[in-house]
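The next part holds the structures, each set out as structure tokens.
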Structure I
Amino acid sequence: MTSRKLFAASARALALAASALLAVPLAAQDFGGQDDFDNTRGRGNARAVQPYIEVNQVLSAELSPGNDVLTFTQIASGVDVNLQGRNSGIAASVRFERNIGYGDAIDSSSVSGLLRGTLAVVPNKLNLEAGAIGVRTRVDAGGGTTINPLVREDQTSQLYSVYAGPTYTDRLGVVDVAAVTRVGYTKLDLNSAVVDPTGGRLEAFDDSVSNVGQVRAGVRPGDLLPIGIAATAGGFQEDISNLDQRVRDLYARADVTVPVTTSLALVGGVGYEKVEISSRDALRDADGNPIIGAGGQFLTDPASPRILAFDVDGLLWDVGVLWRPSSRTSLNARVGQRYGDTTYYGNFTYAPSQRSTFAIDVYDGVTGLGGILNNGLARLSNDFDVVRNPVTGDLGGLVTGGDGAFGIGNLGSVRAAAFRGRGVRGSYQRQLGQLTAAVAAGYDRRTFIAAPGTVLGAANGITDENYYINAGLSRDLGRNANLTANGYINWFQTGFGTGDVTATGGSIAYNRNLTSRLVGRAALGIDYFDSEFSPEDIAFATALLGLRYNF
């Protein structure tokens with residue numbers, strides 16, 4: 001083979017990595033919308049369906065500022081699923097929990113779960129994808145959240161998000177074609193109204209419907225021309241119930257991939273964007289005060305005109321590099337103009353072996369809370385194991401799997417206003433014999449966008465920042481026992497002047513098989529909260545002793 005043919009063959013191999021990236025540079029900005037239209041990944045033909053019930057006794061001791069001690073009986077049932085085929089797969093963890101208090105303790109119940117699945121309707125061409133998440137969360141006065149609330153807390157809220165849609169990929173001659181569409185719904189069920197330190201009412205997110213669509217056609221380098229070319233068109237829209245907000249992002253663009261070496265290519269694109277964020281103002285009484293309905297949300301008149309808060313209409317572009325020196329290492333980095341401003345985004349993955357995976361992702365996009373959650377679900381592999389808090393049973397903010405670790409703890413602010421969100425997130429997973437370790441961390445910056453003069457106008461231009469780390473460690477102790485440890489840190493800083501929050505905690509758990517189906521459980525957890533809304537720091541220790549029966 002001549003050197004020219006060898007270079008062309010290597011360029012085509014590099015183009016396999018670029019083919020999806022040419023299609024998705026904008027969707028990737030929407031908080032990690034699909035980096036590949038084919039998310040059907042799995043560990044062969046693994047099959048596991050494990051329903052269970054648990055009965056636990058829980059003791060919760062207040063360490064600061066008081067010294068109250070409460071006890072609960074915890075009854076839970078759930079199912080863990082991981083079914084993987086050649087082209088289809090599903091992973092899920094769903095749990096219902098009831099805490100029965102004694103003395104001054106308050107009864108509580110919650111549902112938590114995570115699901116992600118792919119069904120191959122036409123193998124290697126047409127897939128149907130779906131995902132869902134349900135978490136119990138604690139909402140602070142500044143709008144910040146943590147998905148590690150205490151068992152003893154009754155002032156918690158439930159957050160749900162679900163999405164579904166088809167993806168299509170094919171190769172028509174030398175042309176790669178792909179399309180994706182999905183619809184999602186997100187709902188925050190607040191336990192009660194949230195009031196900030198000044199006595200003001202927090203306008204928290206209620207619910208939203210989001211839609212994503214994208215089509216693409218491209219030719220790889222060396223198939224028709226020395227360079228790769230592609231054309232993409234798509235859009236994102238989220239309709240937020242609060243004040244009838246609407247985020248609409250439409251775009252069309254052309255991209256090129258220029259191979260430089262067998263492992264390095266220059267990439268770039270140019271196109272057109274039309275981005276709008278609009279809402280309706282609240283109805284007002286005779287004194288000019290906004291009217292609040294029975295559900296606690298501001299009332300609007302559907303017939304009133306929409307008020308623009310953000311309007312960008314014009315050129316978009318970006319340039320960057322695609323580096324893939326081996327099948328285990330990949331880098332896609334871009335800089336350009338989006339939303340009328342400079343943008344940076346990209347991702348890097350490194351998997352030196354099947355036992356070790358590292359990934360980092362930089363994102364930029366406009367959306368609401370529902371778009372964040374739906375796009376996060378779409379990025380998740382359909383082959384994972386959920387890391388749960390062993391004391392509360394809640395999702396602990398971390399999942400692990402064949403694609404490495406993935407953080408699900410970045411809820412950030414639950415304010416109702418739409419925003420431009422930028423940030424970085426990373427994860428690392430390593431398996432050493434019987435020991436598995438995983439960590440996910442990130443930084444999220446949200447600048448809220450609202451029309452001046454409306455009830456949301458005070459939020460316009462205000463920025464909230466969230467730093468978070470979730471980590472987990474698991475080790476098998478022989479054939480019949482294992483030890484796990486989990487930890488989290490969350491720093492939430494709000495630009496609204498209503499108080500920053502630091503939440504941190506950790507837990508350790510021991511599980512031992514008493515019979516082939518009966519498992520003994522013991523766990524200890526410590527949680528600490530430092531909120532400027534509270535004059536004193538809050539700390540709790542929680543212990544659990546119980547039994548789990550696997551059907």
Structure II
Amino acid sequence: MHTAYRWDADPKAFQLRAVQAQLEGTDMVAQAPTGAGKTALAAGPHLWPGNEKKFTIMVCPLLTLEEEMCETFVTDFGLQAVALNSKNEACSPSLTSCSIKDILSYKYQIILVSPEMLQSRMFTNCILRNTRFMKDIISLFIDEAHCIVLWGTDFRKKYGTLGKVRAFLPRGTPVVAVSATLTPRVVRAIWASLHFAHSNTQSRYQNEGNDRPNVSIIVRACEHPLNTFADLAFAIPTNLQAITDIPKTYIYVDNIATGGEIIDYLNHRIDQNSSIATASEQVRASFRGIVRPFNATLSHRYRTLAMSHFCDGKIRILVCTDTAGMGCNIPDIDRVIQWKLSATFSHFIQHAGCAARGRGRTGVAVLLVERSAYNINIFNSGSTTKSTSVSHSKGKGKGNKRVDPVTDPPKEKREQADVRDYVLAHGLLRGESQGVDAIPNGAQPLLCEDSADEGLLVFVQSISCRCAVWARVFDNPYPLTPTVPCCDICVPSLFDRTRPPPLPPECRARNLKRGKPDLAVRDTLRTWRKAMFKTHHASAQYDETSILDDDLILVLVSHGSLNTQQALNLIQDKWPFHHMYADEL
């Protein structure tokens with residue numbers, strides 16, 4: 001492998017063990033950090049004498065990842081690879097598909113498919129039932145194997161039935177499942193779903209951990225109202241001279257519409273930057289389009305072009321969904337920001353793993369969470385743990401049952417003072433504009449191994465090293481040897497890289513009392529709306545209410561006297577034209 005792949009170092013031990021397992025016909029589950037070289041696990045067996053013309057079926061979750069992996073196998077490993085999907089007419093129900101003909105003539109050593117394609121009638125009849133061809137399979141290789149658990153029960157049910165494919169594999173064909181995020185619960189689920197118990201040999205589990213010692217971790221609560229996105233202000237430096245002053249950044253959102261609003265906000269900050277406002281037209285033009293969306297709803301051509309421009313540095317910030325994260329192979333991403341709590345700890349670790357993948361690089365992963373994430377008291381009555389002698393229950397809970405704070409929140413009502421004391425003791429105010437970053441003085445929350453969020457809330461509310469929580473959840477070695485400041489608990493000065501600007505008191509529209517609408521002002525706003533429509537949208541397919549609908553007008557005229565910022569805070573999250581017409585309104 002060292003010689004054939006022209007590496008400057010020998011293969012890692014886990015790579016050799018995974019290649020050996022496939023040559024021996026042994027099933028394996030492997031966890032290794034993002035960027036650790038998991039792709040080599042599928043390529044390595046092809047170097048064994050006699051395997052040159054054999055093939056591996058590789059399951060990938062995303063079309064973009066399939067295309068990227070095809071290029072990787074050709075350029076990095078010298079293997080011919082093909083992605084079977086709708087783009088190359090592989091969905092043809094007959095053997096007339098060029099891709100199918102080429103596969104059956106052993107043109108390709110790596111066949112990349114989605115779970116749906118792998119279990120389709122076409123693939124089953126043309127490939128899996130072809131016993132003469134299938135006798136030359138090396139292994140069934142499942143990339144991003146955590147998706148079996150993450151998606152297999154609802155979103156993409158074919159992930160949950162991958163184990164059925166074993167019926168078509170020759171006896172002794174190994175199944176290899178790899179991922180960068182495997183909790184013990186997920187490993188057990190994968191083992192059961194892929195029917196490892198029915199294999200001829202004892203399956204193996206290779207755990208290299210998933211720690212990223214070159215990435216600093218920062219977790220803080222959003223200080224400002226979420227619909228202002230002011231907590232993302234740090235993504236755009238104050239003093240901008242060139243686009244390279246903005247670090248290459250992924251901003252992950254769970255909602256595509258929210259992503260669009262974030263893009264508007266960041267572009268607005270660029271436009272309002274004092275250095276840009278006074279710069280030449282040529283300089284201002286260079287900053288246009290450097291913040292872009294990236295998600296599955298966009299065309300393949302756009303995504304390919306956007307990713308190319310991001311790699312080249314022409315785009316500095318991609319606001320994206322999971323589409324951009326899985327299998328990401330960009331070496332120089334400086335910063336990853338997760339906007340609001342992700343569904344599970346694995347989601348965040350997958351996203352954080354995109355940062356600083358290149359050798360010798362360092363990066364930062366930021367988790368900006370809702371303030372409500374600190375309100376959940378993880379010390380449920382009845383929760384106990386063998387690792388501590390301190391009881392956090394309030395008298396009644398003396399059993400040994402571990403309670404999941406996500407799916408089984410405490411039913412008793414908590415006093416307001418208790419809630420306030422709890423959130424402050426677990427770091428709610430750390431990292432805010434006032435610079436109060438003292439180490440939290442509450443009790444360390446306890447991990448529940450089978451929690452629905454995989455311990456993400458414990459990670460957020462931790463009062464000790466966040467990397468220790470990370471290591472505990474994914475069974476990583478600890479203590480670690482980081483090459484950068486570890487986390488905001490160990491090095492609070494990291495907050496200086498993500499601190500939000502203070503908002504003046506008048507910008508807050510909290511607790512504004514709603515009363516009777518001012519009908520005269522309503523009529524004035526309708527007149528203004530009509531004028532805007534005639535001036536700027538006369539040929540549009542929509543009508544004037546799209547500029548500012550009656551519901552938003554009713555909100556504005558029912559709160560008495562408002563300054564500009566208060567009015568914007570009331571409606572801007574529901575007003576698509578706020579960046580265009582806010583000043584005039």
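Quick note: the coordinates plus some simple rules give every number you see, no bench work behind them. Because the structure is predicted, anything quoted here is derived from the model rather than measured. Cβ atoms are built from the backbone, for glycine too; each structure is taken alone.
When Kirkwood radius over Cα pairs in Å is compared over structures I, II, which one is greatest?
Numbers: I: 24.7; II: 26.7.
Max of Kirkwood radius over Cα pairs in Å: II.
Which structure, out of I, II, was distance in nm of label points 7 Å out along Cα→Cβ at positions 115 and 451 derived from, given a value of 3.8? Numbers along the way, then the final one.
Working: I: 3.8; II: 2.5.
Only one of I, II returns 3.8 for distance in nm of label points 7 Å out along Cα→Cβ at positions 115 and 451, namely I.
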Highest-scoring label, criterion being FRET efficiency 1/(1 + (r/R0)^6) of positions 211 and 299 (r between Cβ atoms, R0 = 35 Å, to 0.05), among I, II: I
When distance in nm of label points 7 Å out along Cα→Cβ at positions 483 and 499 is computed for each of I, II, the largest belongs to: I
By the measure distance in nm of label points 7 Å out along Cα→Cβ at positions 59 and 531, tell me the structure among I, II with the highest figure. II
Calculated from one of I, II, helix-only ellipticity at 222 nm (-39500 (n - 2.57) for each DSSP H run of 4 or more, over all residues; to 500) reads -2000, and the structure in question is I
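Of structures I, II, which gives 1.44 when Cα Rg over 2.2 N^0.38 Å, for residues 267-418 alone is computed from the coordinates? Provide the component values of the computation, followed by the final result.
Numbers: I: 1.44; II: 1.51.
Clearly, the read-out refers to I.
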